[in-house]
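Right after this note come the structures.
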Structure P
Amino acid sequence: MTGLFGGAFDPPHNGHLALARAALDRFPLGSLHVLVVARPGHRSVRSEPGVRLALTQAAFAELPLARVELDEHAFTVDLLRECAFDDPLVLIGADQLAAFETWKEPDEVLRRARLGVATRPGYPRDALDSVLARLETPERVLFFELPPLPVSSSEVRALARRGEPLAALVPPGVREQIERLGLYRDE
């Protein structure tokens with residue numbers, strides 16, 4: 001089974017690492033591809049792809065199964081069509097499953113891969129159940145628990161803009177690069 005964990009990672013934070021670790025604990029992953037999406041089709045990014053790639057490499061350096069790569073595909077379905085992965089498991093958060101029907105060809109994503117969905121205690125399961133009820137193959141959606149870790153990339157960017165400490169929210173290598181390069185100061 002191959003884990004695929006994609007995102008903008010603008011910047012990567014401890015929540016991303018927690019999701020990856022929980023997935024590695026829950027599923028028999030032979031490898032984990034951490035895919036830094038160069039130009040996401042669903043959101044804007046603040047930093048250039050090369051900067052986000054370097055930050056993500058620093059963030060995931062301690063996970064031996066993680067291979068951090070730049071992904072030129074704007075949409076997951078296009079990646080799955082072009083690349084041959086052994087039993088792919090696309091890792092997402094519960095909030096992304098709640099919006100899964102807005103993805104490009106969500107049922108085709110599920111034909112080509114399974115979803116590993118990280119849930120946190122207290123997340124409204126009924127919102128997820130209503131999405132599952134409308135999918136062609138809801139049995140291809142697997143759930144795993146994630147400890148509560150309230151952090152977001154937008155919060156990290158806001159703290160960096162104000163020059164506030166980031167140590168509790170991002171891995172040390174990410175903090176060092178954000179500070180050294182003065183990232184997110186001009187937002």
Structure Q
Amino acid sequence: MGTVTAGFSMSLDGFVADSKDGVDEVFKWYVTGNREVEVQTGDTTFKMTAEGADYIEAAGKAAGVLVTARRTFDLANAWGGRHPMGVPVVVVTHTVPDEWTDRRDSPFTFVTDGVESAIETAQQIAGSKDVAVGAPSVMQQCLALGLLDEIHIDLAPVVLVAGVRLFDHLGTGPIELQLIDASGTTHVTHLTYRVHK
């Protein structure tokens with residue numbers, strides 16, 4: 001079984017999206033280098049630094065499934081039917097969207113009985129590969145429930161002031177982390193933490 005890991009690009013003041021759900025500012029580092037990186041589905045190319053490209057490629061190869069929230073799924077318009085990572089996606093939701101109930105060969109699995117069940121489902125799908133958590137609300141619940149093994153932050157040199165906070169709704173703390181990797185450029189600082197359980 002792989003690790004359960006969350007990865008987010010985040011502003012210096014802790015936001016992963018602005019107040020209109022925009023992510024351009026925290027993802028600027030995707031276009032600040034000279035190495036081309038094609039995402040798994042093959043329909044988007046980014047120009048990153050070599051270091052950023054290495055991280056994205058390694059994370060993509062390690063991931064066996066992505067767990068996300070219904071809100072993220074809806075905001076992304078179901079990624080046109082296939083997530084850019086090219087992996088199966090488990091969506092935490094209260095209700096399955098009607099347009100996806102009977103689709104054959106859908107890459108989406110909808111889980112309606114909570115985050116813990118969604119992670120169990122994702123681990124079954126992923127096998128020995130990692131489970132990637134890709135929604136702030138799901139990450140927060142995983143962290144509070146002790147389900148998260150690692151957190152990776154791509155810290156962007158920007159202060160958004162308002163928006164979607166990554167570390168909200170965690171209950172009482174503290175939650176101890178161990179820094180296991182740090183690197184960066186003038187455009188982004190890559191930080192990876194192991195979660196103490």
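Bear in mind these aren't lab numbers, they're just calculated from the coordinates by the rules spelled out. Since the model is a prediction, treat every value here as computed from it, not as a measurement. Cβ atoms are built from the backbone, for glycine too; each structure is taken alone.
Look at distance in nm of label points 7 Å out along Cα→Cβ at positions 1 and 129 for each of P, Q: the largest one is in P. For which of P, Q does distance in nm of label points 7 Å out along Cα→Cβ at positions 17 and 81, calculated from the coordinates, equal 2.4? Source structure for this number: Q. Here relative contact order in percent (Cα under 8 Å, 6 or more apart) was derived from just one of the structures P, Q, and that gives 32; the source is Q. Structures P, Q were shown, and mean count of other Cβ atoms within 10 Å over residues 9-16 at 19.1 was computed from Q.
Rank structures P, Q by distance in nm of label points 7 Å out along Cα→Cβ at positions 97 and 145 and report only the one at the top, that is, the highest.
Numbers: P: 1.5; Q: 2.2.
When distance in nm of label points 7 Å out along Cα→Cβ at positions 97 and 145 is computed for each of P, Q, structure Q gives the biggest number.
Of the structures labelled P, Q, which one yields -6000 when helix-only ellipticity at 222 nm (-39500 (n - 2.57) for each DSSP H run of 4 or more, over all residues; to 500) is computed from its coordinates?
Q
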